[in-house]
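Quick note: the coordinates plus some simple rules give every number you see, no bench work behind them. Quantities reported herein were computed from a predicted structural model and do not represent experimental measurements. Cβ atoms are built from the backbone, for glycine too; each structure is taken alone.
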Structure I
Amino acid sequence: MTEREQFESWHDSFLAPWALHERDSGGREYPQDEHPYRTSYSRDRDRIVHCSAFRRLDYKTQVFVPHEQDHYRTRLTHSLEVAQIARTLARALRANEDVCEAVALAHDLGHPPFGHDGEAVLDELMAEHGHFEHNRQSLRVVEHLEHPYPQFRGLNLTWAVRCCLAKHSTRYDAPAGAAFDACRQAPLEGQLVDLADEIAYTSADTADALAAGWIAHEHLLELALYRRAWETAAAAMPQASPVHKRIRACGNLLALLTDNALAATAQTLGRLNPADCRAVMDAPAKLAGLNENLRRELDQLQQFLMEKVYLHPKGQASKDQARRSLRELFLAFIAHPEELPDRYRRRIDQQGPHRVVCDYVAGMTDRFCILEHRRICGGSGSSPDQNAAE
């Protein structure tokens, strides 16, 4: 037996019946030889980590513009946090950690610059050309836009990982990909990433907003979920400074959500006892989730974040400038496609100018978008540095 076969044998003995086993991968669109010591799912994860779209997440806005402070989350750090939480849930539930990590690291590859504001602008500009949604774009990135192999386009990921990406669904993500509609639900691993995504951005956005001074600790205490997290922190470290208690409270917020997600999902799995991953995908509803009480408390906190953080007046000026820059740059490329790199320009006849320009602009980092806008449109916005890359 090869090292990979030995690992697969051990892995099969550990994984629960409802997990994605190696035999459930669905294969790759373009057949490739097996690796001597890496499973197909670990190869998927590695292909994602090494692709250019993943590297560009390092300078894409999560909520707070990254160059304004050096400690705010970016799309990259968010993706790493989602992966950490998803792996924790997967291990405890005997699901496939490699699948969870691969999906978590790839779930935001399609996000454009400037966060959801950039997404809204691109969707408006693409209204008559197929629209734009970052979840669908993530699937497009791994299936078409990344091009590391001369024989075919895309990363050639397994069907199972692509299904999880296509079915990714949270408050801010819509499922994508008609090719996967035969499955009602994502595999359990995909559902765990959905949960981890919510847990990660809720706790992180709360922490970043507190650090930025956009929300007050006293107002958060009016929310049951945060109040419980704070009380736990205060009881554990009564002599600590308020800053350290707030840091611990945000950590407790993550822990409360993760603990509940684990307990509620384990209870559902124990009650339904799905025979295999197909039973999970054919279920009428997701099997991974929170209990009803905590879901209500989480919804309350997320609504608070929407009103007090995502729509905060301090962010509107920079958001308005970002929207304007993105729109002007998009329209400039439509009017002057000769400004596009050759590899994009060659696709226009087949895919149309709007989709090609959308692909190019959506792949930009915030800083590269700023520099390109300045170069092509004469924009005056400042750039954090001059080392931008496509």
Structure II
Amino acid sequence: MNTSVNIDFPSKLPQVGVTIFSTMSALAAEKGAVNLGQGFPDFDCDPALIDAVDAAMRQGLNQYPPMPGVPALRAAIAEKIGKLYGCTYDPASEITVTAGATQALLTAILCCVHPGDEVIVIEPAYDSYLPAIALAGGVPVTVQMTIGAAGYTVPWDKVAAAVTPKTRLFIINTPHNPTGSILRPADMEKLAAIVRDSAILILSDEVYEHMVYDGARHESVCRHPELAARAFVVSSFGKTYHVTGWKVGYVVAPAALSVEFRKLHQFNVFTVNTPMQHALAAYMATPTPYLELSDFYQRKRDLFRDGLQASRFRLLPADGTYFQCVDYSRVSNLPEIEFATWLTAEIGVAAIPVSAFYRQAHESGIVRFCFAKRDDTLQSALRLLTAL
């Protein structure tokens, strides 16, 4: 398009460019590399779920649904949470279906963070948190996780020290992307002690809730009444049912918080894909797919970890999610982004530098692999990685 108009305006997000996920996936495609970078499966979902979408479309369920989501889906979500975590949410007033988890996170932040409010973020952190805080006019206060023999852990003493009278919101993420760590009961007790007797809200990103390994349980905020009373809890059907491209998620929150959430939700997406909501509601009638997900991914995790034992990478614990972090210091002394680029372009396996999940440059010599892949994809990657 030709134009003579000089358009000059300040950026809302001057520090933000193309995400590392898009960059590494594009490089992987260009080089024909095995893409263990961006977190999506390379296998399809259950055909029964596709059939359910087709059935919904053919039944004429193709127009706007109610703004908070299809009632049957909200009821199914409430039933699942009640059975798994013992927490009761009203489907009519406390559950909202969203256009994926990222929209849920953004909307929750925008509805409760005002200019000047401080938001505590534990790093490394999923890359949408800080831009969303910036758009709300909030001030991020970052606390870095500790890396030790047990992998990544939250230093709760430093988190407590970061609280000020301006603290409005805590963002927590369990199971944790990118580290694969999980919060345990003692962590939740420490969090409760920090926010007790305050007006601080919690945003709990739980999109990997059904991927917890080695007999551990997912410590949802929903299990803890004291925390649930002040929390937005976010999850994702894309992660649970291998349909990341559908972009359907949800947020549960007490009625007063949900009122504010829905005020923004109705003006940034209004509603979410109708036939897919009906399909998900029907599919959730059988809980087996999400109840068996931890076993499904633990087998893939173990296949990948066992294969990497023959490499020079040092494996960090992977207690949840479908990510495996590795220390590559015995392979290279390159900075993380340079190493990930070299690994993708020259070796043929794409990874994500963990430094990309920090507000400021932070080098630990660690990259993240995604093992939500077919077994043959993982074996192809292992052949290349063990040859280093």
Structure III
Amino acid sequence: MASVLDGVRVLDFGRYIAGPYCAALLGDLGADVIRVEKVQGSEDRFLVPVNDAGDGAMYAQVNRNKRGLTLNPIKPSGRLVVRKLVATADIVVANLPDAALEAMALDYASLTAVKPDIILTTVSAFGNGGPYSEKVGFDGIGQAMSGSMYLSGEPGQPTKSYVPWVDFTTALSATVGTLAAVVARQRTGLGQHVQGSLLASALTIANPTLIEQAVHAPHRVASLNRSQVSAPSDTHRTKDGWILVQTIGQPLFERWANLMGEPHWLDDPRFVDDMSRGDHGAAISERMAAWCADRTSAEALDALEQARIPAGPVYSPQQALDDPHVQAIEFLKPVVYPGAPGPVPVSDTPFSMSASRPGITQRAPQLGEHTDEILDELGYSTDEVAGLRGERVV
């Protein structure tokens, strides 16, 4: 079965998550993705090591389905390798500052001089046009500046999400933009520059809250895990753990009142709709906390499921790995990685297709694993490759 992006070549000059995961998704769809990194290994390779070479957990996830090439694109002979690579490519992905792109001849003008129909996908921290355009940043900065971090945790203690949702959201949106550019090129024959930013992604996710603030100015503050726009929606301690209960809408609130055996909640004017329930959610959370405290997590979740009220256990990472449903859907693929003590559970493509089969076909490459293979494809002889190694170009 042919993959969606068979015959498409992607050069991945990305670092960390936003750029590399975009390229990984293109690889999941069948593109030939070449990960280009520093000769000594790029810094994102070594975060949270999982094998004896120091390759990291994040690297293993966001660099699957790629071939690995080491390269110093600043040296003259390295710039020539870049030109030859670009001439064979359809897409270049890079989340690097503009100055770095220009120094490596990866800016859009330089790329189109080599390949007029090239698609360049770049990701920056803040996007273009504003006073922060040249500033650097990471996922947490997007969380902080979108209002999300302010409303997480408790009042007076802004709390960043442990997982980098801004990075991954940016990668997903950049992938959508890249695929749209591929479709447009099929119609017009022209490439284009696709741009995403961490701040734009964070503002997108936070947008309903920002709209509410602009219109009504409620000046909300954090309320731990309790929702401010519906109830019951909160985390609660059980006899042996924690669960999250989350309801939105009148039908679910009615089911909850029935589960409690207390129809008076439905007649109370404080709880007439979602916003009212959010405004007075502390009272509902207090009742739900008392109900949960008398039950184990399994007992509480079973009763909530019987009432068709959305709820789930608050898992540790190990509990998430051990969950029978997580195991049954086989979304975390056991990928054998050299030097790791066992298979690495790498998340599969986060969508499926009825007529195509996107997914993991190969592990993330070791440092420079495919350098000789790729240079051979570009026409370099064995002696020329040896010369490049001697110059520390590859």
### Task
Work out which structure the value 1.69 belongs to, where Cα Rg over 2.2 N^0.38 Å, for residues 279-374 alone was derived from one of I, II, III.
III
### Message
Given 19.4 as the derived value for mean count of other Cβ atoms within 10 Å over residues 151-158, which of the supplied structures I, II, III does it correspond to?
### Response
I
